[in-house]
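Next up: some structures, all given as structure tokens.
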Structure I
Amino acid sequence: MAGRLIYLIGPSGSGKDSLLDAAREPLAQRDCRIVRRVITRSAEAIGEAAHGVSAEQFATMQAQGAFALSWKANGLSYGIPIDIEQWLAAGQDVLVNGSRGYLPQARERYPELLAVLLTVDPAVLRERLLARGRESLPQIEARLERNVQFTLGEGALAADGPALVLLDNSGPIRQTVSRLLALIQEA
């Protein structure tokens, strides 16, 4: 039996990295792998367990077929290692930190994927983005506007679309982890 791809998406600052860190052990106990993505930004600056590479290294890896999924967002390139194919084929569930804008392409390649949209109250989101100090105020405003476009605008993700589950992360992280585990179990 093939494993399932769990595609975690949400705005910058929604707590995806915190959720992945907090859920790592309970997911491992359920034989679910959390994949370390490749990104064109130094690992020290990321704030997530990712593999930082240069744009040139990324392009070489992409040309060599190193990624099952890859996309560009916010001026960076992101890749999900091709290793997920082997894990899925072996029956393991695989959780990746994906992109809202790339969801249609990911669904095309993995039609049975479970998309989990991490949501957060807009005021909490703004607070988190300011607190992490990674972007300038204009960059934060652009990210907040991008979030509005994905939730209300022309490119909005439909909550009633195929296998898109909303997961609120406005409260304590342990509650979000419990809800994530329940979602994976039920889906």
Structure II
Amino acid sequence: MLNLVGLVGNNAPQSYNRQLLLDMQQRFQNQAHIDLAEIDQLPLFNEAGLKNTPGCVYALAEQLAAADGIIIATPEYDHAVPAALKSAFEWLSTAAHPFTTKPIMIVGASLGVQGTARAQDNLRQILNSPGVNGFVMPGYEFLLNNAPSQFDDQGRLTNDKTVAFLTECFDHYVKFVQDNVADLKLVREG
């Protein structure tokens, strides 16, 4: 069974992206073990802080590095990823490099009708940056729009077409990880 980490892409106490990852954790428990990782304890990145990188940065880096793959759930603010997520990548691309050649799936939930299309494009650029070097699954972008109306009282997705597409995306991601994880491990180990 795959060991994956779902990275909650914001620092809000209530998050539809966390809810989406929790739904995936439960829904796909027979295909993968998904642990959630939070960024809410990370301070804003500050280059001077690299001299004394906080332990929480290294703890998050270790959790991500130990996974077979990473699912990043991002909201969209002003056509981009949240500042907290961008800051997390800045810490993780300088103090440690847990995304290097790591199979990554991007998902996102938003309040609006366009989902997180622009934030996901922004995130793909970040993941392609020197020091990050993520290995992002092509295609199969999961964009959950109108998030407040998409979950029931137990936090489960309710729309059958949405669930079917999420399942299709996740199945492709599992295959993407399985097809690439051994080769990517060799690349990481050099």
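Coordinate-derived values only; no laboratory data. Just so you know, these numbers come straight off a predicted model, no measurement behind them.
The table below lists the values:
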{"quantity": "For Cα extents along the principal axes in Å computed as 45, 41, 33, the structure of I, II it came from", "calculated": "I"}
{"quantity": "Computed 30 for relative contact order in percent (Cα under 8 Å, 6 or more apart) - originating structure among I, II", "calculated": "I"}
